[in-house]
Each structure stands twice: as structure tokens, then as C-alpha cells.
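Asks: Structures incoming, each one as C-alpha cells.
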Structure P
Amino acid sequence: MKSLRFKIILAMALMIIILLAGVIGFKNVMDLSWIDAFYMTAITITTVGYREVVLPNDDAKVFIIILILSSVIILGFVVSVATEYFISFSSLSDLQLKRKLKKIKKMENHTIVCGFGRNGQQAAQKLMEYQDAFLVIDKNLDLLEQSGLKSEQFLVGNANEDEVLISAGIEKAANLITALPNDAENLFIVLSARQLNKDLRIISRASEETSYRKLKLAGADNVILPDKIGGQHMASLIVSPDLLEFWDNLSYGDSKSVNLEQVSYEQLFSHGKSCTILELDLRQRTGCTIIGFKSSDGEYIVNPNPNIKLTPNSKIIVIGNASQIKRLQEIYSI
């Protein structure tokens, strides 16, 4: 674009120069008035062949020949620049898409969100709060452009197509969330994604309970039924309202008031040796309390025993107020 901008400026400058040279030349060589000099310049540069104001002498003929040859070359250059300028409008979108795909190609360990409906928007919002790299795929261009997402955060296309998933960098992605309203489409995406990336963590939305097992068999690590969760949540507000309200007030996405944090062994230690929860002494150092433990084998333990050993690939879940969580994050650079 910089090269084209320079060509446009150069073309305009050459046109002004040839006009000024023609007007001044005709005025001096043929002793014409300014209006006649401009008229002669116009009919000479455009080669329309109208009659001369006065018959040219030999000096004027030489000047006219030079002016015609120069103007033909300059006008040819101007036309080519103008053509390139108008063509660039149609290719601008292609250029922007190439730049976007180039940025996406560099992404690693990101999350791909398929579908930008209600659930997809909530997932993207939460990832944004966590400042995790993500990319949204949806067929609705207007919806994506009005969402406030950056250009490199969304891709227009059908997530059912392998080419679109590959363009989204699925081979280097860490997670995939498919939140389409149609279970069949989610199932197809899960199958395709699992084939393209065996190590990908896949989370799928499901509308029907009958789709749960199919999505799991297709390769989804987790299947979420929003309607079921919503109904259970509403019933729980009747059975144990205080407990649910307390849980709802816990924050794990807003960096200003985080109450829950997941911490991996690798974030705590670099030596690779095992350490018990008691030896970690997290309560004394940060004020946070460990409420959950996930072993390297994937087993979850609620309110773990202090003698449980933290080993590589294990994780702990901690709870605390905003200042305690902030201290934890500062100490372990989370």
C-alpha cells in the first residue's frame, strides 16, 4: 500500500508538472495569452486534434513534439496507477485475510471456539477475562464484526469443514469449545477435531441428553448440557439457597476479585521432586486454603489430606479473598 501511495503522489506531481510546463511553454514560445496557452496545452496533452490558436513556428513545433511525447508517457503512467488503485479495493479484503491467517498461523496453545451464540459469547468473554489466546469461528460476519473482537480473534467460516479448522490452527491449539445449537453439528466438529489433533482437549455443548454419550464416544473430553445445569441450579436455589448464593459470589475470572485459583505443580516447583501439602505451607505463606487436589492420574480429591504428595502433572485448587489470591499469584508468578 505504501508503494501504491507513492505512485499516486508521483503521478499527480507529473501531471501538474506537464500542465505547468505546457502552459508556460506555449505562452513564451508562441506569445499566447494565459487562457490560450492553457487551451493549447489541453488539446496537445489529450491529443484531441482541435485547431491551433495561431500557426506554430519551428521552435513551437519542436516544443509541441516534446510535449506530446512527454504527455503520452506520463498519461500512460497515470492510467496504470489509477487502474492499480481501483483494483486494490477489490484485493484489499484478500490482503487483510492473508494477514489475519498469517497471525493465526503463529498462534500456539490457544482455544478455538466454534459458534458465537449465547454460549460461545460467554466462553469467549471468560477467556478474554483470563487473557487466554482464543479464536472464534462462526458463519455470521456481521455478528463477529459487531462483537468487539479483534480481527485476529475471529474467523468467518463453517467449523464443520476441515479446511476452516486447519486455518484456525487446530494442529497447534490446546483446546476446542464447540457451542453450536445443533448436536449433530457439534458431533461432526468433535470427530473432525479429534482426527486433526489427538492431544486436543475438546469441550462440547449438547442440547439433548441422548447426545451426551455420542459426543463422548466421538472424542469430547467434556460435554456440557446448559439446560440441565440451569435447571439444577434453579432447584438448588430452593433446596440450599445460601450455599448457592455463596458459590455464585465466588469469582474465578475477574482479575480484580479472584477467589478461586488452579495451580499446577510446575507453577509451584522447578526441581521435579515431590512435596506434601503440609510442607508446601500455602496457608501460612499466602493465606489461601487448598480445597481440592487433582493427581497426575486425573483423580480428584476434595479437601485433601495434608500428607498428600504433590508430584509433576498434579494440581491444587485454592480459595481465598482477593488479596490472598493476589499474593499467591505474585509469589508463584501465576
Structure Q
Amino acid sequence: MTMDRRTLLGLAGAVVASPALAQQTLSPRHPTPTIAPPDPTEIIRLWPNGAPGGEGVSVTPVVPERSTDPAFHDRYAQYTTDPILTVFRPERPNGSALLLIPGGGYRWAVLDKEGYDVARVFAETGTTCFVLRYRLPADGWAAGADAPLQDAQRALRLIRSRAADYGLKPDRIGVLGASAGGHLAGLASARTDATYAPVDAADTVSLRPDLTVLMYPVATMEDPHVHAGSRTHLLGETPTPERIAAYSLERMDWKDAAPVFLVHAMDDASVPVENSLQLLTTLKAAAVPAEAHLFQEGGHGFGVRLIQGRPAQVWPDLVRAWAARLDFPL
């Protein structure tokens, strides 16, 4: 289901801009714009009859703006009750899609830095991008820690089931997750079990991605390398050792998972690089094709805008080169 522009403005707090601004992007191929580009107007609701298990939910969605610079947005979505996909259609589709899952420590989802900004970079080279605004585990959903995963699995199925509508190949549906969104993308990649009851015909197709990109992912829930905030918001203050193990990506069965690309900075003080290193060891043991790029500097949460002029700014091109070897144009 798609929504008109008026509905989108209410949900996303979209900024209306002149058509000329539509061509401005945050791609390394172009100068940084002086005015933020407008948001896309096409969105897809994940759950036509409402998200499952919401009987105990009483939160009110908000989308605050943190940026004071007109050149860019820095919004985050909190207390989401109606999960959506924001669609970035390229001028010349290459047949591939990326589901983008922003981070936010499972406290919120940062829409621009790891969502819209990254989507524009990959849409520029032909990839149809879908930015996921997902539910959060501490908001009262019956599924608890699996509520975000329900949204990710449903999103992958919706994209794959509508492949023909978007000029996509149904076996070229990838996922890119950052930080806690990387944890969620990892869950969607590793787990094979559906976390919700079927809703419609879209739920008959595969729920796993065909390619996975994890940026500085929150991989482990275990000390000493866990990002404590993500674990608390996902599993609560005092999770059992069994729960911690069940949601640690490096402890999961990755057999037959899609190829994985890892990006991390060695100086990441929020999510230690050991999150990626431990996961890489697991992927190798499971014979999952994997590639990792570790940058000496970059910190955490750099996306594409915060690393302009620094070595890590090449990561989108590294991803494209890797994916091309897998016959997966990005």
C-alpha cells in the first residue's frame, strides 16, 4: 500500500523543497549541498491491518530534528507504531534492491545519517533503496525483542514480492544495516524462522536477504564488547545468559546465509571493532562468503556524510566492487 504526499508529510516530517533541489545528494561524487534535498514521497506500509501484537502499546510516534544546519537533516524516529518503507527509486534501475536499516541503539532509528543519506548514494548508481522505519522492542509490543525483526522480515518479503513492480530481480534483494540496525540486519540474515503469522500472499516468499552489508554492527550482546545501551533496550536490564546468547550474532547458526560485508573503524569507542571481528570468525567457520574492511579512524556512526575527505569515505565503492564480484550490481 502506498500513501499520498499529505500522509507522508504527517508521518515523516518531510521538508518541501523546489524541484531543483531533488538532484542534490550526499554522494562522494558531488559537492555537499547547501540545502537538504527533499524526501521521497513514496512510502509503503508494512502491515495493512496494523502491526501485530500492539494491544499493549500506548506510545506516540515522534520524529525530532537535531540538525540546525539547512544543508542536512538529522532526524530520528522514536515510538514508531506504523512501520514504513521509504522508497528511493533510481533513474535507471539495475535490478537490485537494498533494505536499509538505520541504527539508534534500539532506542530510536536515525532516519537520515544511516538511512536516507546512504540510500541516495546507492540509488545514484541504480539500486532501488527502501529505508525501514521499524518498531522498537521496549514500546510494549507483544513480540518484545522480536518486534523489530518482524518488521525487517516483513519488509524483505514485501520488497521481494513486488520485485516486478520495481524492476528488480527477486534474488537480488540485499540488506544494509548500521550499528544497532546492523544487529537487526544480522538477525534477518541469520535466522530462518518467521517471527509473525502470515498476513497475505507476500508472506509466501523468502524472508532472508541475498546479500548483507553490516556497518559497525552491534553484533554481540555479551560482555566485554557489548554496546550496553543496545542490549538494555533490546533485552531489558537483566537478561538471562540464555537470552544474551540467543541474540548474539556470533553465537548464531549462519549456515547457508547470504554473503556478508563488514565495515568498522578501529577507533570506534561506542561499538568496539571486536563485534565485527568475532562475527567474522563465526562467518568463516560457517563457510559464509565474507569480506571485512577495518579503517584506522572513523569512530562510530559515520554513515557517508561524516567521513568526507577521510579514508573511510570509499566504503560504498568497496561494497559495490565486492557485490559486483557476486553478480549483484550496486
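Bear in mind that the values in this text are calculations on the coordinates, not laboratory data. Note that the coordinates shown come from a computational prediction; the quantities given were computed from them, not determined experimentally. Cβ atoms are built from the backbone, for glycine too; each structure is taken alone.
Asks: Which structure, out of P, Q, was mean projected area of the Cα convex hull in nm², for residues 114-217 alone derived from, given a value of 6.2? Don't skip to the answer; put the middle values down first.
Replies: Details: P: 6.2; Q: 6.7.
Corresponding structure: P.
Asks: With relative contact order in percent (Cα under 8 Å, 6 or more apart) derived from the coordinates and found to be 10, which of P, Q does the value describe? Please list the in-between numbers first.
Replies: Details: P: 10; Q: 15.
It traces back to P.
Asks: For FRET efficiency 1/(1 + (r/R0)^6) of positions 66 and 154 (r between Cβ atoms, R0 = 35 Å, to 0.05), the calculated result is 0.05, so let me know which of P, Q that is. Intermediate results must be reported in sequence, preceding the final value.
Replies: Details: P: 0.05; Q: 0.80.
Structure P accounts for this read-out.
Asks: Taking FRET efficiency 1/(1 + (r/R0)^6) of positions 98 and 250 (r between Cβ atoms, R0 = 30 Å, to 0.05) as the quantity of interest, name the structure among P, Q where it is greatest. Intermediate results must be reported in sequence, preceding the final value.
Replies: Numbers: P: 0.10; Q: 0.80.
Biggest value here belongs to Q.
Asks: Turning to a different aspect of this structure: Starting from the value -17000: which structure in P, Q was helix-only ellipticity at 222 nm (-39500 (n - 2.57) for each DSSP H run of 4 or more, over all residues; to 500) calculated from? List each step's numbers first, then the result.
Replies: Numbers: P: -17000; Q: -7000.
Source structure: P.
Asks: Another one. To which of P, Q does the computed value 12.4 (mean count of other Cβ atoms within 10 Å over residues 50-57) belong?
Replies: Numbers: P: 12.4; Q: 15.1.
Of the options listed, only P reproduces it.
Asks: Let me ask something additional. Figure out for me which of the structures P, Q the number 26, 19, 12 belongs to, where semi-axes √(5λ) of the Cα gyration tensor in Å, for residues 138-281 alone was derived from the coordinates.
Replies: Numbers: P: 31, 24, 19; Q: 26, 19, 12.
So the calculation was done on Q.
Asks: Any idea which of P, Q comes out highest on FRET efficiency 1/(1 + (r/R0)^6) of positions 34 and 322 (r between Cβ atoms, R0 = 41 Å, to 0.05)?
Replies: Working: P: 0.00; Q: 0.80.
Structure Q gives the largest value of FRET efficiency 1/(1 + (r/R0)^6) of positions 34 and 322 (r between Cβ atoms, R0 = 41 Å, to 0.05) among P, Q.
Asks: Of structures P, Q, which gives -0.24 when log10 I(q)/I(0) by the Debye sum over Cα atoms at q = 0.07 Å⁻¹ is computed from the coordinates?
Replies: Numbers: P: -0.53; Q: -0.24.
This value belongs to structure Q.
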